Structure 1
Amino acid sequence: MSSTTSLTLGNMVAGVLQWVILLFLMRRYVYKPLLGAMQKRRENIAKQISEADKLREEAEKLRQEQDNLLKKAHDDAKALIAQARREGEEEARKIVDQAQREASYRQRAALEEIHHERDEAIKMIRAEVADLVLMATGKLLERNIDEKDQERYLDQILQDAGQLQ
């Protein structure tokens, strides 16, 4: 038994020694490069996640800026429309005021012309009546007529004066 035990013990020691050598070799040539590659991969993934977060934050900032610019443009457009509306209303008011002043001026001018024409017509009528009265007086003085003829003659003169109007 001793030889089988020593063999078995030798085999065991040799097996353990082989395992230790195998572990040492694997650790040195397999695990370290594998762990290094895994660490690099982990760092690369973390870096990519960090860059993705930065890009997402930048994209959010750009979207926010774009929203602000769009809102500002919308507000500017509203302000321009309101200003154009106010200017249009002011211009319309000026046009209406000018038209009212023009109409008022024309109305006053027309009334002045009517009054002038009326005054001229009255002057002409007075002159005609005066001429007729003078003419009638002259004819009455030339003729001796009775009261009945005188009334008839005056009525005729007044009718002639009425036709002149």
Structure 2
Amino acid sequence: MRRRAKFQTEQEKGPQPLYTPAQRARRDATVWTLVQGVLAPIQFVVFLVSLVLVLRYLTMGEGYGAATASILLKTALLYLIMVTGAIWEKVVFGQFLFAPAFFWEDVVSFGVIALHTLYLYGLLTGFIAPVPLMIITLMAYLAYVVNAAQFIWKLRMARLAAAETPMPAGVVA
């Protein structure tokens, strides 16, 4: 008779909490949580405006300057949120990036950054024409939406798990 392997899949074990009690206390105590909470919606609003401007340029051939300015602002916000997010991860999880709890979100974030950086390279060097630059931007924006959805889903799961397991008394950050 064959023995069954003694391992469980993640689903069989049940959902793992996103934060330990100590990590949750550090998350709640650091100013970087507020910084992320402010920057993320600002970046999303800039993304929406920029998306409209990019689509306007691609469909009507008008507004290249406005579209470019909006992409540059979106890219600056992306870089800023990545740096502050890395600091947040260091404070909460003890490492700047690729903490196990946010590993895949960080991986996709680097793809988003790579596409935005490709746009900047093409714009600043002139090696990429305006229409292909806008196509690169749309690819970057699609990756950004996927990444934002990852974070929203992950934080929603953390909120649901936190509601089920209250913070123990006396936990210190």
If helix-only ellipticity at 222 nm (-39500 (n - 2.57) for each DSSP H run of 4 or more, over all residues; to 500) computes to -26500, which of 1, 2 did it come from? 2
The value 3.8 for distance in nm of label points 7 Å out along Cα→Cβ at positions 47 and 71, derived from one of 1, 2, belongs to structure 1
So Kirkwood radius over Cα pairs in Å, computed for just one structure, reads 30.2; which one of 1, 2 is that? 1
Computing mean count of other Cβ atoms within 10 Å over residues 39-46 gives 14.8 for which of 1, 2? 2
With FRET efficiency 1/(1 + (r/R0)^6) of positions 55 and 95 (r between Cβ atoms, R0 = 41 Å, to 0.05) derived from the coordinates and found to be 0.60, which of 1, 2 does the value describe? 2
29 is what came out when percent of Cα pairs over 24 Å apart, for residues 31-126 alone was calculated for one structure; which of 1, 2 is it? 2
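Only the coordinates and a few stated rules stand behind these numbers; no lab work does. Note that the structure is a prediction, hence the values are computed from the model and not measured. Cβ atoms are built from the backbone, for glycine too; each structure is taken alone.
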